[in-house]
Structure I
Amino acid sequence: MNVLDVDIKYKVGQFKGNYRFAISHGVTGIWGPSGHGKTNLIQLISGLLKPAQGTIAVRGKVVIDRNHHIFVPPHKRNIGVVFQEARLFPHLSVKKNLLYGMPAKTECHINYDDVVEVLGLNTLLDQMPGQCSGGEKQRVAIGRALLSQPQLLLLDEPFSALDKQLKLKAIDFIRKVIRKFEIPVVVISHDISDILNLTKHMLLIKNGKVQAEGNFSELLMQGYFEGTAFSNTFVNDLQFAVVSQETAMNYKVKLRGTDHIYYLHTETKPLKEGDYIDAFLCPDDITIATHHVHGISMQNQLEATVTEIYMDKNYALCLLDVGTELLVQITRDSVDRLNIRKGSTVYALFKSVALTMYDDSLRMSRIK
């Protein structure tokens, strides 16, 4: 059963929307330029707007069907929504804002104590919203949405009002929420990097329509991000298990799900064998060689297969298979000079310091 089925048409003024898609599980990112109907879509799903035609179903339950005059009001749809603005009740404390979302007569599978702990709200419970920072307000809004016991969580531009540091913290908390509560999430943003920090599965919205759906790298190679492909927006988001500590700040880590060993240099927090972490690797921090290179300081040299190549005017994005997808940016000249083709066997080289582990996104949970 799908978590969400959407097949609707919507019109307001000169804008026309025609949305048709299904979401089965996990986290889905919805990306598109500003003004192309992303927020309208969130409001249609949550019940704040009514479509002109069509149906929406949440876990098989029809919440709107214009042909059969079915309209389930927002508060009965079992959908949690977090908007760009936190929209907290200013006259209620953080604790009372959180409790406001809890249904009185429903058995709660997401409990209050867990939400407070995961979102780090213990020290804020007695404060009023006006005493909270922007990032703290977002966390409270997420907590309130979770405590409504939703079957689906919608995040509408949740990071646009936050600076970079607060954004990283907010992303970290949302990741913890996804892992802890396993709720399907739809996140909407005009900033691709925000989505890619949470998921690689995307819907592209343009002119009120779903232009494409799929894995980010597949869509990238098909040219859907032309014009933005070579900005530093894109990162490889990799998860590692710590194998051993080599020196005071160098660790041997294993890419989860594979036998590939990497080397990570960190000056942040000490790691232990069995810890797992998320690290980010920029595509332009990776060098491609046609053979293993001896006598070089780069510790990370991984044999890989080139699965796709996307060519721009001066640059190329190569998608490598190293047990997981690895996106690499090199010059177009390098592709020609090294005769790199789809299916080529190459080596991906990068320094241990190129693996960036943000303090705010560090996972210290033990692998079970």
Structure II
Amino acid sequence: MVKVAVNGFGTIGKRVAEAVMKQDDMTLVGVTKTRPDYLALLASKLGLLYVPQDRLEKFQKAGIEVQGTLEELLEKVDVVVDATPGGVGKEYKPLYEKHGVKAIFQGGEKHEVAGFSFSTLCNYDEAKDKQFVRVVSCNTTGLLRLICTLRQNFKVKSVRATIVRRGADPHETKKGPIDAIVPNPVTLPSHHGIDVKTVVPDLDIQTTAVVVPTTLAHTHVLNIRFEEPVKREDVLEALRQAPRILVIPTELSGVKDSAKVIELARDVGRKRHDMYELVVYEESVAVEGNEMFLMQVVHQESIVTPENVDAIRAMFGLASKEESIRKTDTSLGIVRTFEELLEAGVKAFGK
């Protein structure tokens, strides 16, 4: 049983912590917060709250019970999932090294912080025995799920992608553009393709990105070229058979935009309207010869959750890739088909 800590109990951390608690081969020892708020109170009531030494007095003054300090937590665990804000994780790395624990960083950190970037469908086995692993960002996770699935079935020549990014997460009321479409960045290409290459370095990929005033999800518009002609139905079948990719029939379902993707998640009973799957609009898939276009939706708050759980198993050699995907997906209710999602919706209505 691998003992896990989650450093940072926010958007990603709370989801990973809850996911770890659902596994039968790992246990959640504690989570950390740096300031008192309702999530800190929740973690305290669960008996899981630890805080950095320099924040201990602040929590004591607020009357919030803690189990100990971050350093005390690190003495009790085998691995820490660092879910701190982007750029902060690298500051904690020396502390993890001091305590001899493995660590999983998020996509907000640079590749060099861990020296190994992880995506379940692409390089699961390579994470074994690593001390430090970086789970790539939400957008990169979405791109890699698609690309590695296609590479397993076809000869991919090049990928060109435009990423339409959400402006902020729903709770981040101080962030995001209000009435603008913002190049991200103005100088091209964007960093997303560079990040993909930390996992698949031989891939010809270039990306561009813009930020728009929405909080719900990202949308990717992709142009993929293959070495030889492919058939649309063969591509769709490969995507339907792949784990964590959900092909949604847009005309039949009426799910034609990110708002409806999130509403669908709500209606089928997903907690926090989490959509762990990469959503591909079926009708957007267009193939002509060796060229394909498609559009996909990435729920930025939840898509990396299963990859974090898999990274723990991979680092400790707890299960094969296929077994880890099965265990993680079953525990989180992740589905492979639109029909399975509807069945979950039936159960959510209590029938």
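Could you tell me which structure in I, II was used to calculate helix-only ellipticity at 222 nm (-39500 (n - 2.57) for each DSSP H run of 4 or more, over all residues; to 500) as -5500?
That value comes from structure I.
Supply the structure label, taken from I, II, corresponding to mean count of other Cβ atoms within 10 Å over residues 38-45 with the calculated value 21.6.
Going through each structure in turn, the value belongs to I.
From which structure (I, II) was percent of Cα pairs over 39 Å apart calculated, if the value obtained is 13?
Matching structure: II.
Which one of I, II has FRET efficiency 1/(1 + (r/R0)^6) of positions 70 and 182 (r between Cβ atoms, R0 = 25 Å, to 0.05), as calculated from the coordinates, equal to 0.30?
Value 0.30 for FRET efficiency 1/(1 + (r/R0)^6) of positions 70 and 182 (r between Cβ atoms, R0 = 25 Å, to 0.05) corresponds to I out of I, II.
Work out the source of 3.1 here, i.e. which of I, II gives that when distance in nm of label points 7 Å out along Cα→Cβ at positions 94 and 318 is computed.
II
Starting from the value 4, 21, 35, 24, 12, 4, 1: which structure in I, II was P(r) over Cα pairs in 5 Å bins from 0, in percent, for residues 86-149 alone calculated from?
Corresponding structure: I.
Can you tell which of I, II yields 1.00 when FRET efficiency 1/(1 + (r/R0)^6) of positions 14 and 262 (r between Cβ atoms, R0 = 41 Å, to 0.05) is derived from it?
Of the options listed, only II reproduces it.
Could you tell me which structure in I, II was used to calculate P(r) over Cα pairs in 10 Å bins from 0, in percent, for residues 54-117 alone as 20, 44, 29, 7, 0?
The read-out was computed on structure II.
Computed from the coordinates by the stated procedures, all read-outs in this text should not be read as laboratory data. Treat the numbers as computed from the prediction; the structure is a model and nothing was measured. Cβ atoms are built from the backbone, for glycine too; each structure is taken alone.
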